[in-house]
1. Computing mean count of other Cβ atoms within 10 Å over residues 115-122 gives 23.8 for which of 1, 2, 3?
2. Who wins on volume of the Cα convex hull per residue in Å³, for residues 227-290 alone among 1, 2, 3, i.e. which is largest?
Structure 1
Amino acid sequence: MKWSWKLGEVAGIGIFVHWTFPLIIAWVIFQGVGNGETAAELARGVALVLAIFACVVLHELGHALTAKRFGVRTRDITLLPIGGVARLERIPEDPVQEFWIAIAGPAVNVAIAAVLFVVLIALGGAAVAGFDIALKPGEFLFNLLLINVFLVVFNLLPAFPMDGGRVLRAAIAHFSGDYVRATQIAANVGQMMAIAFGIVGLFGIPGVMESSPFLIFIALFVYLGAQEEAHMVQMRSLVRGVPVREAMMTRIRALSPDDPLWTAVDELRAGGQQDFPVVDNGRVVGMLARQAVIKTLHEGDHDSRVRDMMQADCGTVEDGEMLDKTFMRMRAGGCSSLPVVHDGRLVGLVTLENVGELMLIHSGSPRGRARSKVDDVFGE
């Protein structure tokens with residue numbers, strides 16, 4: 001993720017912190033100072049925030065390491081003010097595998113809460129009497145325990161795309177056998193819950209809680225996330241079994257690593273191509289995106305060469321590979337386009353826009369007729 005700093009690695013998975021994350025610590029300090037807290041109290045508040053996000057990292061590692069057991073790689077985990085994000089290369093369509101990956105995160109928080117409870121009992125910091133727990137010296141640990149319980153409950157709400165929504169999709173897909181339909185149902189449930197969150201966040205609950213801008217933000221996140229997931233799964237379903245060659249552009253311009261910035265600018269002006277394969281001695285070595293060219297222009301680095309601006313980690317795709325898998329790879333890697341090769345030779349370019357256009361064609365025409373017209377559409 002852009003604008004993030006790497007903290008380290010666990011089991012080969014990079015742990016990053018987004019630049020906005022320190023804002024939550026600054027907010028805790030600002031609130032504490034406004035309430036007249038001492039330096040020790042401020043330090044405890046900051047320590048609690050850091051402890052919470054350590055639990056969030058462990059939660060995301062639960063997802064990532066479980067996914068690894070099913071052959072799904074996790075690109076990285078990034079800490080944001082709203083929590084953690086584990087970028088899995090793909091979500092398996094096997095409902096059983098998705099269930100275990102989804103449930104692994106909350107299970108980690110259950111384990112953390114259980115350990116904290118045992119520690120509090122051992123330290124005499126909490127006494128269990130019926131349903132009441134009396135706080136003593138273990139207030140910090142007890143607060144952390146409660147937060148982990150909250151994380152379990154919140155994440156297991158059937159509000160797709162949260163963990164509970166994925167568990168719901170896995171259950172529906174397991175019993176119905178229709179992964180696309182299961183996704184749509186889970187997304188609809190998630191969006192209804194998001195609307196409920198938004199109403200509560202906007203008006204509050206009389207006598208219970210006041211309005212909450214943060215809850216409105218969560219509602220927006222859940223609603224858009226559910227919508228995007230449903231759209232993505234539908235797109236994958238429509239292009240399944242379609243080879244990349246049917247969606248690629250064939251009339252493309254390639255650049256050399258030694259070409260100057262202004263060559264790329266001239267090519268952008270000359271036509272509709274937005275991204276350019278970079279070829280060196282007949283071998284594709286990277287991609288140059290329009291955004292990278294514009295950024296370089298804004299920075300005033302007019303002596304740059306293509307090699308200084310290109311993205312080299314997206315790789316290539318063979319023209320016979322399936323489009324649905326290529327689409328997932330592009331999304332996971334943050335690559336808006338990929339060079340298409342045949343026996344190592346550049347033959348075309350596939351973009352996310354191509355995939356979207358092909359989906360529209362397949363959704364509006366019989367598959368055989370659509371395929372016969374694809375080359376005419378994308379050969380421009």
Structure 2
Amino acid sequence: MVLLVNGWNILLISNAWAQESPTYIVLKAENLSLNPREFYIKQVLDSRKYSQNIGHISLVTGEEKEPIDIRGGVKEAFDAYMKRSISQDKSLRPIVVKVEKCLVQEKKSPSGLLEGEINLGFTFMLDKGDSLVHLLDYQGGARYKRSIGSYSVIASALRQSLASSLRYFNDWMNQQAPNNIKLAKGVKLKIVDYDIQEKGDTVFYHEDRKLKWSDFEARPQPASGYSASIFTSFAWEGLPVVEDGIVELRLITKVFMLKKSSWVRSSTRDTYSLNHEQRHFDITKIIVERFKDKVRQMEFRPETYDGKIGYLYIETYREMNKMQETYDDETDHGKNKAAQERWNKLIDQELEKHALQNESSKE
């Protein structure tokens with residue numbers, strides 16, 4: 001700002017414009033003799049909220065402060081240190097390190113020395129290509145003492161703190177890699193059918209457990225024009241176990257009918273009508289066998305298998321409803337005996353086909 005006073009030009013510099021030049025420390029890489037077996041450092045990001053400098057240090061009196069920073073900036077200096085101080089095998093898992101905190105604080109001690117403290121905060125993340133997966137939050141630091149005008153000890157303490165963070169993360173990775181699902185490298189799938197035939201209100205589909213009229217426990221609906229109604233559905237359950245870095249997924253499929261949601265009129269308890277309802281149950285089983293076939297053909301990553309199977313489940317549920325409606329429309333809910341016979345044969349053929357496939361897959 002320039003003011004004209006009594007014919008003189010006077011230059012005024014406001015505090016907002018005049019910024020102290022910081023003292024810079026140089027962060028040099030060092031050989032930490034650390035050879036990670038599970039990861040390499042792909043990138044360092046500076047995620048600090050306030051990243052103008054890394055703190056303030058004391059001047060000669062110990063009372064006044066001056067800013068301090070790292071030559072080249074935190075991101076570049078930390079990136080270079082981490083990549084050059086430990087071995088980098090790029091066939092391993094790529095790790096992105098986010099710097100959340102890097103703060104230097106000092107105070108004068110009674111001895112006349114300056115006591116300093118470095119606080120570091122990192123977030124270690126696994127780079128999956130299309131996303132970053134959170135692994136570990138790290139808080140660390142170091143303390144030091146220095147005389148007025150001596151700065152090298154600050155850089156030394158910072159290197160010590162950085163080295164500690166890398167060793168800690170390396171130990172954590174070695175411990176977690178075999179059993180942590182976030183670090184799993186692949187998925188091994190095993191599909192099994194639920195082996196319980198009946199539990200409370202629920203009848204689970206089994207070849208040797210055919211429906212009985214006593215399974216239809218609900219009260220008939222007076223307004224309905226049908227003689228019987230069955231509620232069938234299916235579900236899946238995934239039981240993942242991570243061993244040696246592989247997700248071993250045991251996928252359990254359940255085909256079931258609910259007794260208290262299924263009903264029959266007393267005048268319709270004959271073998272022919274029971275077969276019609278059994279075929280509804282069979283159709284649900286066929287749909288689940290198709291679901292299993294599609295799951296077997298999928299390629300899974302440890303972080304996506306759950307969502308992909310869940311989406312397929314929704315699509316398969318729609319397919320089940322559509323096939324059930326088509327069955328009832330074509331057989332006129334069992335009244336069209338010729339159509340019912342055609343569906344009986346089609347259903348038996350598909351059940352037999354899937355039974356043979358399941359037998360061959362076990363061998």
Structure 3
Amino acid sequence: MGDTGRSAAARSSNGVSKYAWKVGEFAGIGVYVHATFLILIAWVMVMYVSAGQSVAQAAAGVGFIVAVFVCVVLHEFGHSLTARHFGIGTRSITLYPIGGMSRLERIPEKPSEEFIVAIMGPVVSVAIGGVIFVMLALTGHAVEMKKILLWNEASFLQRLMTVNITLAIFNLLPAFPMDGGRILRSLLAAHLGRLKATQIAAVVGKVMALIFGAVGLLSNPFLLVIAFFVWMGAAQESASEEMKSALEGIPVTRIAMTDFVSVAPSDPLTRVVELILHGPQQDFPVIEGGRLVGMVARNDVVAGLAKSGPDTPVAEVMRQDFPVISDPEMLASAVERLESSAFRALPILHDGRLAGLLTLENLVEFLMIQAALSRPGAKPLILR
């Protein structure tokens with residue numbers, strides 16, 4: 001499943017959960033395995049052992065799961081490398097027990113581009129299945145439908161082929177966060193606009209979630225988990241697009257925090273602690289000689305205190321690899337970078353100098369005010 005993800009909670013600067021471990025990198029994209037993936041491995045081993053299977057058979061079962069998730073990684077690279085063709089980077093790919101997630105820098109705006117990026121994942125899965133089919137045919141191993149349907153009688157490669165074809169079909173279901181939801185949105189957006197298309201696709205996704213849930217109650221409880229993620233994915237995508245629509249055409253300086261506090265590289269961490277405890281700011285721009293040279297976040301301060309003590313200078317914990325917003329950028333694009341960053345505030349530069357901060361708190365307050373003003377009979381609020 002390809003998804004961008006919106007929440008910045010418990011994530012590092014590349015958008016990866018702190019409970020995930022990096023297992024490799026290809027084409028500059030880090031591949032991570034979430035800690036919950038171990039639950040799947042443990043469950044497979046328990047199932048084999050409880051069925052009276054040998055340790056070797058249990059290890060083979062785990063090996064098959066690993067092979068399946070290698071295919072899932074290739075599926076996700078189908079999305080990521082296609083997105084790169086359209087100038088969209090991928091921060092990371094993370095494996096979860098229910099599948100993979102590509103964290104793109106942004107979702108393609110053009111319906112045609114979103115369609116191609118979304119469909120390339122299933123195309124890769126079908127291609128893997130096709131390659132395995134050819135391998136079996138060339139080596140004289142006939143692909144018998146009977147054996148494929150009888151899972152225990154199928155060979156390792158036959159099962160892997162079946163899983164890839166099933167993965168492609170499942171991901172083509174028209175429900176977020178599966179690829180089919182994005183494909184449906186892209187087809188609708190070409191005629192109805194992105195917001196309306198997202199709302200329709202989200203409704204379809206929620207209907208699919210209810211179907212999964214009903215079937216899960218009657219037969220397979222695992223479908224209840226899928227139903228939960230599909231419902232949440234549809235709701236999240238709809239809410240995200242509605243927020244983005246509300247921010248269209250609004251310059252970032254309209255809600256910028258201009259009354260903020262900065263620190264110097266030589267300031268001790270105790271200075272930052274005082275500012276955090278006695279004011280609303282959590283992240284601080286670091287200024288030297290009138291120039292922005294870094295950003296220091298609350299988490300960096302806490303880590304610095306634990307590692308080096310209260311007298312540690314800000315220069316030792318500040319970050320220099322942070323996104324910046326250039327005036328007069330629009331809110332819609334600026335918010336995407338804020339959400340995917342490790343900061344609760346990003347600096348806004350005007351002619352190379354710090355002009356303000358865009359904060360999550362200001363954004364939430366602005367959206368609350370906009371919602372209040374959208375009620376019938378409310379007078380418009382003009383911000384200068």
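Here, each number is a calculation from the coordinates, and none is a lab measurement. Values in this document were obtained by computation on a predicted structure and should not be read as measured data. Cβ atoms are built from the backbone, for glycine too; each structure is taken alone.
1. Clearly, the read-out refers to 3.
2. Checked 1, 2, 3; max of volume of the Cα convex hull per residue in Å³, for residues 227-290 alone sits with 3.
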